[in-house]
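Taken together, the values in this text are just the output of simple stated rules run on the coordinates, not laboratory data. None of these values were measured; they are calculated from a predicted model.
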Structure I
Amino acid sequence: MKHKLPPLEDLIVRTFVYTENGIDAALNQARADTPVFTRFHGELFVTTAASLSAAPNPGVEPPSFPWTRTVAVAPGSPLGLVILLLLKHAYVLIEDSRPIGYVCRPTLLQTVYRTYEYLDAYFETMLQTMDTSISIIDEQGNVMVWTEGAEQIFSIKAEEILGRPITDFFPLDMLQTLKTLKTGESVYRRQHQPREDLFVLINTNPIRLQNRIIGSVAAETDITSQVRLNEELFNATRKVHDLQQKMAKLSPSRDPFRDIKGTSAEIKRIKAKIRKLHSTEATVLILGESGVGKELFAKAIHDVREGPDAPFVAINCGAITPTLFESELFGYERGAFSGADQKGKKGLVELARGGTLFLDEVGELPLEMQVKLLRVLQDRKYYAVGGTRQIEADFRIVAATNKDLESLVREGRFREDLFYRLNVVSLKIPPLRERMADTIELAHTFLYEFSLRYNRPIQTLSQSVMQKLLQHDWPGNVRELRNTMERLVVFATDGIIQEEDLPFSLPHKHRPFPSQNREDLLSLQQELEEHEKRVILQAIELEKGNKLAAAKRLGISRATLYNKLNKLRISLP
């Protein structure tokens, strides 16, 4: 590699004379410019054949003129050490058990200069070829390099800024490259705002020489348009969200799947199954890992087949102690037991009359209560605790569990007859890792939810953060993703989400990023455009095709709406 200094072995000149006695014989062998080395009383001396021949006494012994002291090094010595020695000595002998050659100042200077020429040519051509903004400052903060990409992004010509302090052109508190110079901190793909009107994606590194920082380099890509687009999306989505809430209050029929986010094939199949439950009273068993949102699907089942005023009563079977479970489920008469309310209390079965009783974590139900629940399901009648009057039961059952009920049946921990009573219709909710195509929509939904709740507009969800979200296995499923997005919003600074705020670390393995009906994940810009399409189409649908009304609802002009329809290639009937 011609742009790097060669090892010492490549610089050795092997035409020389070395003698320990017999200088006259040595002169007979040498040309005029040949160096002559000799040892005298253990010290190494050097001169040239020409200098010896011109001396009044050619046989003079060191240290007399023309001899000068020098040193010897091994052929594997660092080149830096040899350079320091050549500052004092014109010739340095190279020996490995015996002399093998020498290095001199002219040879070294020619090599260093030739290497510099190659390095300079490579460096300048690289800078001219790159369209990214590259800037370098020295240890005083003066600009040393300013590429054409930097000129385009910052609208500052190289001749105006080169050699001048970078703080003359940018606010001190907005200079990441200056922070890197002072702290030595490297930055990779971080969103940065060098000016109030400009957002960039920046990489910075300190330039080190002999363990000392001598400068800083920054590579920047302009993402101002993406940030502005995200702000528009945020405002548009907020308006659509407000519109949806108003429409929901006015509309007598509500979408049963309004709270279930995701458009993956798995979610579509589950929604199709739930729609088929309309006008049925079949008991439904929902299976799935913790955090997949089983209660949301239970509520959707309720909304599909019950009226708007029908109650939806949920009970967590694992959160109530066995001693209180019967009274909670069936209620009790006054004076039924010590400490009971004197007025008595309705049970959850009674509260669910005409609607749905949702038994969450039904696998945790105590065996003695399984018997009583089974009897209610079979007879549709029950007794309140301490009561003597039989009460008619009128409710539909939806149960959910993250347990393997069939295994519990085999172990004798869950009644087989109750299992078959509950397992009339079963729905298995896939974990988030099996429907990663939904991660993008869910992440943006939660991001928007918490940015509104905490009044913290988020400028962008960077590609690197989204990649980390897509690489994570999500053992806690949607609940973990929701908590993660809340954390990112809470710790966001100036609307910027930092990758280091993610609450998990990823293993070194990399797996492909699944995306619905696509082989590869789209770029962040494309994903934002897809999201913008959905927001615009939703607004137009809510306004029943009236584009002027839709534009007003979105807070944009009709011309802007038409421009976006053309840009996003949205075709309308």
Structure II
Amino acid sequence: MVMKKILALTISTLIINSICPQKAYSVEPDDQLWNKFLKYDLCITDYNALSEEEQELCHFIFDTEQSAKGTVICERARRTLAHDPLIGERLKLEDLVDSYGVWDQYSDTIFSYPDYTHCVPDIKFLDGWNDYNEYWLDDEGTARVRSNGENTGDDGGSDYRNLFSITVKSADDITEYIDFAREHEASNFDYGTTDNGMLYCVFTLPRKKYDFHEPKFYKKDDNDYLDFSDYDGHDGFFIHDGDLYKILDDNRVQFSYSKYAIYNIRNYEAPAITEQVVIPSEVNGYTVTSIGAGAFINSLITDIQIPDTIELIEAQAFYGCFNLTDINFPGSLEYIGKLAFNCCGLTKLYIDAPELMIYPSAFEYNRKLEEIYINSDTIGEKAFLFCTSLKKATFGNDVRAIRPDAFMGCTSLENVSLGSSVKSVGTRAFGDYKLGTVSNDPCGLRTIIIPPTVEIIGALPRATGAGATTGIEVKAIHPLTDEQECVFDSECVIKGYKGTEAERYADEWGLKFEALEAEAGDVNLDGEITVADAVALQRFLLGKYVGTGAYYGDIDEDGVVDAFDMVLIRKKLTS
């Protein structure tokens, strides 16, 4: 199915004309960026090891995004290539009927709509606050739905915030779409035959609107609390023990809003809630599996117990909980959203959730945080930005990626221990925060040991579109062509093995490099000489990719890794 999609869309100009008919692009992709794109954007170091379909996906993403001058992201293709377990199924036409909207639940957004249909878009358009997404109804992109992007919300400036726009182009049969449009009294309905004899169909459908009254509030200690009594019984919401829940399906509910959440905080000196808050694992026969966006925002809680049933903690869930010092993170967690624990009072953090993806800015501005242990899949961009008291960061052996800017501005950081599975470290991950060219908050890290598993140092940030916030223009980010900054502070000493990415990166950026000792013959640098080293050496001699290089395959120490070294390693193994 992926191959069908790629074969239909490999010509860049056709892709862009169909995606962005309002613009005409004639710029061909810059092939000189191809290798940089593979390694530092997609984090692929062995392209030849990919399947044919995966290689085609790489070309599709590169050609499409470059031809569009960085104004689109091929989101679904990227997530497919990364084997993202949260990607989910494609959108279906019937999903639009009586739908509040469609959004990517796992995007880098601060908005959350539990009533929306979750779907990862095929194309994200990076047009500032007027962004929108495109969802394909088939793998070929023949039928497409456009809706507002996650960054706009329902009150944003997107033309798609009130409706779905459905376009079917170059189809062999449009009967299904004509029948659907008529059945649901679609607007702007048109269909026919193009000059080349292909069928087309276009129409729009209105999005369902919420029927809530204006929110009501009550005051306590001069702070505004949300009175959500009007929500009770509407669209699956119900109140239990003073908290608001949302039914997701026959078996699951979301903890949507706490009675302790403060909608508008004015009195920061109000008494803290010292008793432990416990989120139940089950309510009214439903399993509680997620904590909604803003569920405890600005609350005065100090201690919370999260059940093992929780899989998702949505964006801003505990935003501004400056008294919060004690919290557990169950091993079942898969997602912590953007700004989820921004500006909390945490001093220590222990997370052991191997499938967890920590999204951007999740723990930023935790200025009392001193020590963390994290064993998760991914640590997102700016996840611990400006955690200025953080001294020690230890990563478990399930951590694969530390994204750009993850620990930028952590001025007290002294000790970082990378796990054995880290493959990529993003640009400025342990670097300085700068305003222009001036370094205001240098990261405190002055030495780090880079394990041989790290194959990419300097992975690129995500592309973003131009926008504006509080009257300040925000420039677009084009990672492949923008000038990048060092992962580490200029005074940081890199300790690693000869011939690995650690040495290469230190040489590139003029950082001091101290080589760690390894025995000749330990090609894969796992501390012992085994058959695995012979296999790695043979791969190297055949011209195939070896992540650790083959510096320590020079067993006879003649300065060349060749067949004579292969003979010697076999003798070592048989002696």
Structure III
Amino acid sequence: MAWLFEAAAADSIFTPEKLSDEHRLIRQTAEAFVEKEVLPHLERLETKDWPFVRELVRKAAELGLIGTDVPEEYNGLALDKVSSLIVSESVGRLASWAVTFGGQTGLAITPLLCFGTAQQKGKYLPLLVSGEMIGAYALSETGSGSDALGARCRAVRHDDGSFVLRGEKMWITNGGFADFFIVFAKVDGEAFTAFLLERAFPGVSTGKEEHKMGLHGSSTVPLILQDVRVPAANVLGEVGKGHKVAFNVLNYGRFKLGAMCSGGARAVIAEAARYASERRQFGRSISEFGAIRFKLAEMTVREYAVESMLYRVAGLIDSALAGSAAGPDILSALEELAVEASIAKVAGSEMFDYIVDENVQIHGGNGFVRDYAAERHYRDARVNRIFEGTNEINRMLIPGMIARRGAVRAVEPDGTPLGAMRTASTMVLSTAVQQYGSRLGDQQEVLMFAADAIIDTFACDSVLLRSSGSRDPLHDAAASIYVTDAAARVEVAARNALAAMGENGRGKLGTLRELMNIAPVDTVPLRHQLAEAVLSRNQYPFA
């Protein structure tokens, strides 16, 4: 979070250009698996052939893709978080598979890693890592989606220390064929607690598959608990501390969701470039038209920004862990980088939404029919802004978490567009803290305006640091376009936030106007440069 208040050195952050030979081999393995084992069998996934999906998980496990985060003592590979990011990007090429994969590796394995006892880890992790057991995460209910702590699922404690759970969970990914569930319930109606359940426990059942807009190749069902007896040894973490499990797991899940969106975006950019090159109108390839080139360039720039943030965050997590796989250390790192995880989720999901939408537009009428993948990408991407905490919730979390950590101050401008954005963002946040104090959490509109400014500031910092270390004109073009456009967005977000804060805020509008008086940049030739790179390679040019 220091990036909001002070500049960092280019050599202090991790970028895709710094990948090791081992990292590149992991990417090659993960991408080859998706290319050969997953993509050719889309129809089997979308017709809900769950035995086949289980087999895919087992095959992924044999390659080590399921156990990247897991210590070797539990049959994992104990790789760094950059490696986990690479694998998440690779599976993002097919959204339904990515969701299944993420449910196993993130939502089932991560809670055990962070909160499980030695006995719990020894019992369940090897089975999950091998794909012999499929896991699922049961937090949401019909009346408690974003308000997770409002759960109505109940756990009654018995004299022998065991618990009896009753209730229903909704929208459970992998639920239709999972063997293992992490379930949240309130002990005696009050103490929010996480439990480890098996499908074999009497009283555990699942309902019918949901009829979803997208992700037709993933399982989403209700989980029904009818007086399920759970031994005391299957409490995950502490009774009454389930919120720590839920929210810290979501931090890592948000980061990985951003990675999956990034991987999906790269695949869609390639698809759009190929179609634009092949499609002819008015006697010419539509890839020659400026309007299409603008779209391809903008798609690329937005992905470049998200990719830059993701690799930076992965590097920060690895630095915080310093090679440790201990649960407390993982928790500490995830808590420390919770702001950046929320930024990755919001920016990644909205970037991907933009890209799949423009892909449909480039395809024209063909993008609206199921004969082309563009239609499926569009449907599948929509849920990314909802799960792992809605983007609205994450937007409110970003400035809220920064404010709670204290030391919020408006930084002095340094004469650069990025410096102006830092000043504008911190001016808004410090003014809001001063204006509202403990009531800041109730000012949702102000928080969301502040979040937009903060997200763009982090993105600009990340792309500028990455491009400055690359010595490649293509990187410079992407960074220049993003910073130019982001400066205008930050000014609007900051102006709206200050205007909403009464006299105290409106009194700073003149300062903001002067601060954001940034010289315009002609981005048209830069966009042509990027579009030409995309079209000549038929892919995202920074891959």
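Quick notes
- Ranked by Rg/Rh (Cα atoms, Kirkwood Rh), structures I, II, III are topped by I, which has the highest value.
- Ranking I, II, III by mean projected area of the Cα convex hull in nm², for residues 314-465 alone, the structure that comes out highest: I
- Origin of the derived value -4000 (helix-only ellipticity at 222 nm (-39500 (n - 2.57) for each DSSP H run of 4 or more, over all residues; to 500); candidates I, II, III): II
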